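Next up: some structures, all given as structure tokens.
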Structure P
Amino acid sequence: MHHKHPPITRPSGDHYARTDVALVGSTCAIMDGLIRSWAEVLHPDFRTLSVIGDHGDPVEGTLLQLGGKRFQTPADHWNDYDERLQRSHYDLALINGNHYPAERQIVFVDPAKADTLERRREQLTDVMAVVLCPDAETMPDWLSAELENMAAPVVCQLEEATLSVLPLLNNLLRTRVPALKSLILLGGRSQRMGARKADLIYRNGQSEAERLADICDQVTPGQVYFSVADASASTPTAYPIVVDRFLELGPAGAIASAFLHDPNAAWLVLACDLPLLELDVVKKLVRKRSSASYATAYRRPGERFPEPLVAIYEPRAYERLLRMLSMGYACPRKLLINSDVKVIDATDDRPFTNANTPEERERVLELLQAEA
């Protein structure tokens, strides 16, 4: 079958974020207050966006404020796709459902807004919780009938809403943390080394590609990929490959190609020129992973900046990496330096020892032999 355009995997997610939840059925004063307070509580672990209406009132402030710097524009060309572009940045959008629908709902039974809720009954597709406001003793019959076809929601009083709903949101978001896959950068034929570093053997008769694949298979079982410059490149094992689709861009192109292959996964990226890197270092990186950041990376002792090729890149880093490339920056370290990144300060520089020349390789072999 002929395709006019090449097939590309689209990132998953709801409209505004990876997960959208609307609060619907009470006054905006009640729901907007809860949206703001819940966002503050959730934000350290999950990037949270609030979507509320302005009720026709002028909004002082700005498109964005960072410290004392305010960004504002008179442009009014924002459209539906501009909203969708935001979802790569956010784990959760809490939405005023009286104004805008969402994939999941927290329903408020409020006699003062009964008509508002009933008008939106067709938008009630996945109700997580029902909050009974003062003077609401029971749910209306039509709502009880709608809920019969859904998983039983939590039911609570308004004063209990925060204690009841926040655990639901936390549990939901933790089930939607992106899965982790491994990407081992095989690289090309190193001119300084005179051979492809991934094929070199340092111990146990294993090439570095095989050794790193074994390490990665213990932290991302069944989700280990080799990054290659072209599909004809030889690989030492049966692991699947990710072929560079951003050519001549080095590691940045390899990482972008991995996201093009699966934009919904987080990618653990390892270079093949680290013969002293061991499983415990990789396990710690995975254990310390912050899915709310753009990446999680080590910082070597005495270094100012993170190490980009022993790092985990979250799906939200994909768009940022492409934007960095569009500005002429092809170094993944530049992405880490200028993004919200979880940094792990390494106490030992040994695992990050590069072997890029025959002399450096010989020193590593002597060190390993002395320790044997």
Structure Q
Amino acid sequence: MREFKIAVFPGDGIGHEVMAPCLDALDLVVHRVGGFRLAFTTYQAGAALYRETGVALPDEAMAAARAADAILLGAMGLPAVRYPDGTEVAPQLDFREWLELYAGVRPIRAIPGVPLPLADPRAHQIDFALVRESTEGLFAARKLSRRDGDAVLDTMRISREVCERLFTFSFELARKRRARGRPGRVTCVDKANVLPSMAYFRSIFLEVADRYPDISHECAYVDATGLRLVRSPWDFDVLVTENMFGDILSDVGAALMGGMGMAPSADIGDQHAVFQPCHGTAPDIVGRGMANPTAMLLSAAMMLEWLGDRHGVGECREAAAELVRAVDAAFAQGDLVGYENGGTAGTDAIAAAVRKQVTAPSLATAAMTTHGVRGTATA
């Protein structure tokens, strides 16, 4: 039986609170489906660790992440804990850069029964994926920024090598989605009318698009795309964009599906991948039982699907589909409403509702099986 090693990083704030029910749900769904095992080992990293030790991501933890089959991350960073240059401690960005996780995938899908901000009935048709380049763009200024007297110059980096991989990934994703009944269309989001770097970005996109005659494509400016995301988000299938633009638009997408607590994500490279919710550490609600674990659960489903695709393990894909089905069924009746949408369902209530939908032995029984193997590292 295939065993996958999963490096678990709860991180900071509510990261710990959403990770625990996520691991429990994974135990359940893996037990139900069978055919593979997940071995979890937990590592410390993040702003709280930096505050205590001066190190945000220990070498041992990074080495373990590199050696793992996948990385499951809760959330990292605390607003009050910053590096000497004033920026927040964010090891998740280090993962993206060091492991070359160039494709930041943010699925935006209306979940049945979840309150949505758009009154238009077509809002329930929202189902698109935003692919955010995650290793360069304007975020490259973290290492390329320079001071010129009283001005700070942040440099955007757009490279052919990364863009070609990014666009190829996006067209392959559109092809995969089309096989599931989606349109099969990729929209390049840029600012090519103003920035030479973005004109270059678009030119490479069009080159790659020529290799996919079966997939339709279009180009759109980021400001116009922001407008379309509010007026007709159901028209999109796959959007691909630069790092900073993707950072902003993915939060708009999260709002469209009911809030950050509903929004999963993955940062994927050729050899490694990190799966984490789009939300942050939410220090204002830590310890109050209000954190929504849905995004964490759906990120774990993305991990299962990626493992299945990468290693040809159909049971992983089956388990991913089962976990998504359980989340959908938990919310379908409309009476499970999280705090961010004006309801009173907190971490425990949502986790329990999802567990109830997973057809498996009791949680206690599943946790004792060898399908989910837990471990803790001190790094």
Structure R
Amino acid sequence: MTMPRLEIRLDLIAHNARVLVDRLAARGIVVCGVTKATGGSSEVAAAMLAAGVASIGESRLENVEALRRQDVTAEVMLVRSPAPSQVARAVRQVDLSLNSEMAVIDALSLEAFRQGRRHGVVLMVELGDLREGLMPDDVARAAERVLTLPGVKLRGLGTNLACQSGVVPDAANMQELTNLVITVEERLGVALDIVSGGNSANLGWALDERNDLGRINHLRLGEAILLGVDPLDRSPIHGLRTDAFALVGEVIESKRKPAVAWGTLGQTAFGPPSIGGTSGAPAMMNRVIIALGRQDIEPAGLVPPVGVTVLGASSDHLVLDSGPELLPVGAEIGFGVHYAALLRASTSPSVESTYRWSEGSDGARAGAVNGGTI
């Protein structure tokens, strides 16, 4: 089989999406399924849509265009503000976008009017995480301005937390968003249909029945659907599958070598070296190289099989301690992935994605080794 490869269980992604769609529907919230961590995979988008997500979220227009070429006709939300240089493509390809700059919205208005289209605008509000968003005091004025523009429609307000500074969604910041929605609607005489409370980090708050959700009726979910974990602490979410993805690599060197580097040490290509070796560590170890590197993965985001330790990575080489057994060259090793490793593997031209809807096809699974022994 092709090496390296990212094996994707679409049935498990669909399962996670369906569970979350159903749980959140009971709380009055619809789900936008975010596919950006899979590089805009149309197969993943189709699995999410089949499970009931209301729309697809993407951050890059290249991914959206690939989805459209694969006949994905569902509503697509651009979850990163369009760049001014990409406004024409954004209007042509997506139905609505998250926005925080009036200059961009003005450009969207002109382009949408020129194309004879209507582009939805969700104004993003800064609630403490210090990534994108209008300051709360500026929201009503911006909303009023959007309402005067041709070619665009004010669809709602949204916010994003936990991605930049790790600010946790809670009763206080979610109530502030609700209060802003009420202010805009009352002051401007409009009804906002989207109040997007955030991303997968909002699930703990949103699913806690003790919390009053106010006007929050929309979440943008990627990591929870794809990996089945809570981004705030990467703990598994009850009822979800965490094994929808396995990254499989091939052993290209397997030798018994010293556990600690020797000689004068300088910086590596990626900064200070990870010297390795601790008090009581063996003098020698079974060191294995996999044909993967930082160009393809984030080493800290890999979950190796039991007994195997990731020692480090350069551009093209992933170095492992294979434990008590020396693996043969050509053996396949399957890793679980955290979000960062999934994102990079999905966008690497050297990693091929393979899809299946059920267990039983050939290939390594996360935590397994084919062709070798652990």
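Match the computed value 0.95 of Rg/Rh (Cα atoms, Kirkwood Rh) to one of the structures P, Q, R, and report its label.
Numbers: P: 1.07; Q: 0.95; R: 1.04.
Checking each candidate, the match is Q.
For Cα Rg over 2.2 N^0.38 Å, for residues 5-84 alone, which of the structures P, Q, R scores highest? Show your work: numbers first, answer last.
Working: P: 1.36; Q: 1.21; R: 1.09.
Max of Cα Rg over 2.2 N^0.38 Å, for residues 5-84 alone: P.
Quick one: distance in nm of label points 7 Å out along Cα→Cβ at positions 93 and 173 came out at 1.6 when computed from one of P, Q, R, so which one is it? Display every interim value, and only then the final one.
Values: P: 1.6; Q: 2.1; R: 2.9.
For distance in nm of label points 7 Å out along Cα→Cβ at positions 93 and 173, the value 1.6 is produced by structure P.
Taking relative contact order in percent (Cα under 8 Å, 6 or more apart) from the coordinates of each of P, Q, R, which one would give 18?
On the way: P: 15; Q: 26; R: 18.
The structure behind it is R.
Readers should treat all values here as calculations from the given coordinates under stated rules, not as data from a laboratory. These numbers come from a predicted model, not from an experiment. Cβ atoms are built from the backbone, for glycine too; each structure is taken alone.
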